[in-house]
Structure 1
């Protein structure tokens, strides 16, 4: 973290998938002597157990709260006087946005506005020497760019063309964040990442859902023909990029973060099945000879973007970032983590989400 080692950093959405991995990354640096304020409202996807390791760490403070809560945010900034905000709090699942877009409008758009305003008020009260140091890092997604054809990559100057309620809400948040920079001088930086995978991943998403369906010998749903393409980024590589951008990124700029690993959904599912055939054959139930036999093609979700792919040249050239994991090594670590951490994911399946189909768009 270099110059950030003594800073107070607010991480919104800290108990979510990427947020919790980010908190781990910061606090696992023994040279970090600052404070991480983990802010999370603990919605269905927020899991305080993801941060249990740091419950007694003096460098870590958990605050339960919603980014829509003006008063709470005002108190938080007044009490802790942070030198950086890393904003990850968001509703993030496309399927859920199809079924219930209102929560995405409220959290991703109105919540981002509320946090931006709280940060602006705090920023404007800082003395000049503290203003120079302050940063607001807004963490977003490649889905704001829409869908690619068979060729091409998303660049930072690719026009926005969101196709789902989720991506539209994130695109709105991106525009708000940059508007607060241009209009009010808030030192904002934006990152747009490709699909993440790794530890602490809530099991509604493709990779953790597939792993847990395998371990239960249940049908693995694959949308359409399974030929939609995503660029997969190991979450550990992503959070390293976020810290680099916070530390050395240029204010007012956007940085794309990708894994340079394009795979079809079916290729991803096949990889998981093959890894589990090797690592956990004993968990196959009945006469099941391979987890691949669990694959079940289902109706595609509405408006399913065909292909995403990220060009991370700017991040690599300016800040020297490189992904440390390729798809094989990252997937091996991910599958092994889920095998080793049933105590983390089983309560989720029992109490929060049991693997049911989402994203049909059917009004209830």
Structure 2
């Protein structure tokens, strides 16, 4: 493999060695936050949801935060391949008309335009998506507590400063400022223990689908918080990646066994967004014992435009030069078809264990 790397926790690797990797073995598929980085998983997503998983009849839980939530919701559409094609196109071509004197759009403007995008993207498909007979969607959001219970000019930066300092001392202390709220279709719980962090569970409905998905993608200070989502506890909701950047959950606790398949843009599964600078929290843990990560090889990433994955810094890099950003991001998506090709070849060759590294 030149572009794709496959990593697996110890028990997942042992299982693949004994019986290969089969779609019926997968109980959970996870989608990380990370903004434009998720674009390089687009062709993998098309293959997974359009070709590999459909022949099976078992229940699969799709859990995502931020762009990962949008991806997982797209995977539950009636035509996921067309959905992922549109997701890539719409994300790549997003553009904001700047107000006079501004170099970046306001949070109000980004929230307004993105909400309109979600309305159009999922128009007429929400109820079928939520009631999918075998796919269970779980949208992760971060709900503010106490000073972060409402968005405000002073209270929001003060609250996130407090959350950052507390989280640096102990991740569990993050629950004093923010709590994980998971909106789940069919009202069905994730089959894993979520007690690593303060959390709540809410049934996903047609009334709260769009506001919960918008909230899951609402990066603080870049988009506005979504307040008082129907069915959930009152308060301000932000990007699910704040509490769960890469969904480093206790998958080992999964009831009934099975594997977690994780199409990811890197090997490391970082717990929360505030842990990005805390390198000691980037290591694998026993939580990932039954997880299989599909990630681009660093050597392949170096061949992409600017020798990196697309990221939010590109909005500043390219500024008002929309055509150049679109060209760079589209090339990254086009090149990422190699990830799906190598994944398909590995499956067709019998999922040889030699291609699987320890997570």
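What follows draws every value from the coordinates through simple rules; no lab data is involved. All values derive from a computational prediction rather than experimental measurement. Cβ atoms are built from the backbone, for glycine too; each structure is taken alone.
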Next item on the list: For distance in nm of label points 7 Å out along Cα→Cβ at positions 66 and 178, the calculated result is 0.9, so let me know which of 1, 2 that is.
Entry: 2
Notebook entry, point to check: Which one of 1, 2 has FRET efficiency 1/(1 + (r/R0)^6) of positions 98 and 194 (r between Cβ atoms, R0 = 41 Å, to 0.05), as calculated from the coordinates, equal to 0.50?
Noted result: 2
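Comparing FRET efficiency 1/(1 + (r/R0)^6) of positions 42 and 298 (r between Cβ atoms, R0 = 30 Å, to 0.05) across structures 1, 2, which is largest?
2
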Check: When FRET efficiency 1/(1 + (r/R0)^6) of positions 122 and 266 (r between Cβ atoms, R0 = 30 Å, to 0.05) is calculated, the result is 0.60; to which of the structures 1, 2 does this value belong?
Finding: 2
Item checked: Which of 1, 2 yields 19 [relative contact order in percent (Cα under 8 Å, 6 or more apart), calculated] -> 1
Notebook entry, point to check: When you work out distance in nm of label points 7 Å out along Cα→Cβ at positions 74 and 322 for each of the structures 1, 2, which one comes out largest?
Noted result: 1
Next item on the list: Could you tell me which structure in 1, 2 was used to calculate mean count of other Cβ atoms within 10 Å over residues 18-25 as 24.6?
Entry: 1
Checklist line | Which of 1, 2 yields 3.7 [distance in nm of label points 7 Å out along Cα→Cβ at positions 10 and 242, calculated] | finding: 2
Notebook entry, point to check: Quick one: helix-only ellipticity at 222 nm (-39500 (n - 2.57) for each DSSP H run of 4 or more, over all residues; to 500) came out at -11500 when computed from one of 1, 2, so which one is it?
Noted result: 1
